[in-house]
Structure 1
Amino acid sequence: MADSVSPKTIMLEVVTPYEIFFEGRIEKIVLPAQDGQLGVMPGHSPLVVAVTPGIASIETKGEQKKFVVSEGFAEIAHQAVIIVCNAAEWSEEIDENRAKSALERAEAKLHDPVNNDEQKLYARHAMRRAKARLKLAAESSKDKKKRFME
């Protein structure tokens, strides 16, 4: 019996508390991890890694697509990756004004002497998440302009 799963793809599932953000077969994923960017392809050694707020990118059928992830973790197996995170969003879903406001609020909380260490840690995560959202929105905007000019 022939297996319909290509050995050149890996199953990816991105789960948030609100939805299954993405589920499908991909060729590669690069995700933001505690120690930097982590690339995963089919056959990767099993691993559990902390995911930090940032930009993740997937490649499928030769095309790359990016999304923002918040803090969470990823379980990596030979033929599957499961990412569990607090939030995830595609570039076209990002509201830049909302992200700018979130960054301003997080910066204020980080520098507020009344806040304790836990509140400041949360503020740092919120800042990373907002900065990643703004960066991806800016990249997406540049790509749209570039395609328009071609």
Structure 2
Amino acid sequence: MTVEATSAGAILFRDTRGHREYLLLKSRPGDWEFPKGGVEGDEELQQTAIREVTEEAGIEDFRLIDGFREEYDYVFEAGGKTIHKTVHLFIARSFEASAELSNEHRDLQWRDYEQAVNTITQDGPRDILREAHDYLDDLVDGEEQSRSYLA
């Protein structure tokens, strides 16, 4: 029997001297990923993403970017059960310069786009990072009112 599980998180970025950097966390098994975790109770996906960024990266001053949500899924074994997990990723801009390592992870790094794409170990999150990066580029290149996320 396969157990269905749902997680949510965020592709967190910051602007450093005019360059966008993405936060990556190294999980205990050794995968590089974004802050994410399981939906608790009646949480909406966005609420889970917000909670997980705060818990896993220690960042409280950030904002989700409207209009972007992508998902990927994978299957793994745990406790003698097969688990099919669907992960929903949003984009969030950090207004804090640093992050704090949680006890759930081994390391964290802010990486520019090329470094981040080459560091992420799973295809699903890597593909979504590409989409998120393009989405942010389109916002920057779009109308002036669309640039409000940069303020």
Structure 3
Amino acid sequence: MKNLNWGHGLMIALGCFIIFILTLIFTFPTGNNADLVSDNYYEEELEYQKIIDAKHNAAKLKQLPTQKLTTNGIEITFPENIVVDGNKVNFVLFRTEDSNLDVKKEITLHHNYFIIPSKVISKGSYTLKLRWTENKKPYQVDYDIVWK
């Protein structure tokens, strides 16, 4: 049997490294859905201070809107002490994996209550962002939701 010298060892190590890299390339899935979290992230970054203020305002409230998962959808109930300007509430159901499944809408509250119908929600995890104003003061509350 022939003796191995340092050159042979170097070639074996290089060959093993190349095989390892090729294995990683072909076995791990490629990121087909490598979208940005937002298409207009720069503009949203400039407006982020307003979101911080709205969340800070909501943190000072004694009672927050509640969300409840039902077979009909996601029920949102505002406490009686929150008087929403114009009864208009914006909500975003934000899906991090696929922006095509996001749901954005402005709704009118009826008796401090509204429902997001189950037919517009796909299985998976969402972030529900509720935005409203009271006395021209912005508020925002975020909830993590897993729809099954």
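For log10 I(q)/I(0) by the Debye sum over Cα atoms at q = 0.10, 0.11 Å⁻¹, the calculated result is -0.50, -0.56, so let me know which of 1, 2, 3 that is.
For log10 I(q)/I(0) by the Debye sum over Cα atoms at q = 0.10, 0.11 Å⁻¹, the value -0.50, -0.56 is produced by structure 3.
Comparing distance in nm of label points 7 Å out along Cα→Cβ at positions 45 and 69 across 1, 2, 3, which structure shows the greatest value?
When distance in nm of label points 7 Å out along Cα→Cβ at positions 45 and 69 is calculated for 1, 2, 3, structure 3 comes out on top.
Quick note: the coordinates plus some simple rules give every number you see, no bench work behind them. A quick note: this is a predicted structure, and the numbers were derived from the prediction, not measured. Cβ atoms are built from the backbone, for glycine too; each structure is taken alone.
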